[in-house]
Structure P
Amino acid sequence: MASQYPYPADKFALVGRVTRSHGLKGELKVRPFSGDTEGFEHYGRVALVAADGRMTDLLDIVRWRTQGKQVILKLATIDNKSEADLTAGMGVLCSRRDVPVAPEQDSGHELIGFEVVTVDHTIVGRIAAVSHTGAHPVLIVRGETEEFLIPLVDQIVVQRRESAVVIDPPQGLLDINRTELTR
């Protein structure tokens, strides 16, 4: 999904995607890429980015709460449902300086270039990058035509080999965190 939203990666981290508006007062329903809804406690402001690279300024988070596996965000300047509807599908960015620093040994950067396969031997792709979006790193895995975001947690990454990572993703994870690559 990182390639779906062009943004200055030296200043921002992609932490989620707006799935739709919520309610009538301009709230946004956001799916965090890390799978960790509590990660939003670290952010005071976020920016929204469209697939064509258009971006808002950093907007203050007025309030947030979890709802299942998603976060309900109320941002300053988005005050009604029609304004919130315009944000559906946009990426949610936070400032790099707001991203919690992961311990170096768990950063995942040493895995860049590794092949990712499932426990049933299906090849997912290669690790192109690692994003630190909250509680744990997220592997950005590129296949031939798709890109996947996979949380780097022991429950999902079950084995590290010399040049491959074996994953056992929960049902639906690869479908939810999949983006078609444009060529």
Structure Q
Amino acid sequence: MRLAIGAATVAGLLAGCAMMDSGGGPGAKATLQPTQGNSATGTVTFTQKGDKVRVVANLTGLKPNQEHGFHIHDKGDCSSGDGMSTGGHFNPLGKQHAHPSTSDRHAGDMFALKADDYGNATLSTELDVITVTEGPTSVIGRGLIVHAQPDDYKTQPTGNAGARIACGVIQKS
């Protein structure tokens, strides 16, 4: 009995910590599904924290030890089977494609995913050009794409990241 109470207490504390970490602001979530012939899946959450958005991604089925381009795309439409129905990168401010550490970039430019030995990848970061709230830089209703190759952060307008291997639609949570 004592062990059951202890486990319940720990579970409650962990849930509380997760809520604190999320910042309690407006949120969104995307469930990524593999495009035709691929196996990548995962979930990505977006939480507004002041003027930044916390992005937390957990994926499986990636090429082991490979870096994968990861972008928000303009259209929330994964119907094509190859992810092309999401259109180009989300770029409401008319910027050039660039590394997400620079301020002058597409709103959809994000840090790459780096798969481990088993094809799993996690990412936890904060971005400043996007929002989860209403407005021109809102990610709600946009597409989310994982690419087969690394993003070179130079080639315009896509970063030469290759085929789209997973697709999801960012929805308000």
Which structure, out of P, Q, was distance in nm of label points 7 Å out along Cα→Cβ at positions 60 and 84 derived from, given a value of 3.1? Q
Figure out for me which of the structures P, Q the number 4, 13, 13, 14, 14, 13, 11, 10, 7, 1 belongs to, where P(r) over Cα pairs in 5 Å bins from 0, in percent, for residues 76-131 alone was derived from the coordinates. P
Structures P, Q compared on mean projected area of the Cα convex hull in nm²: the greatest is Q
Relative contact order in percent (Cα under 8 Å, 6 or more apart), calculated, reads 22; among P, Q the input was structure P
If helix-only ellipticity at 222 nm (-39500 (n - 2.57) for each DSSP H run of 4 or more, over all residues; to 500) is calculated for P, Q, the one returning -4000 is structure Q
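Taken together, the values in this text are just the output of simple stated rules run on the coordinates, not laboratory data. No experiment lies behind these values; they were computed from the predicted model shown. Cβ atoms are built from the backbone, for glycine too; each structure is taken alone.
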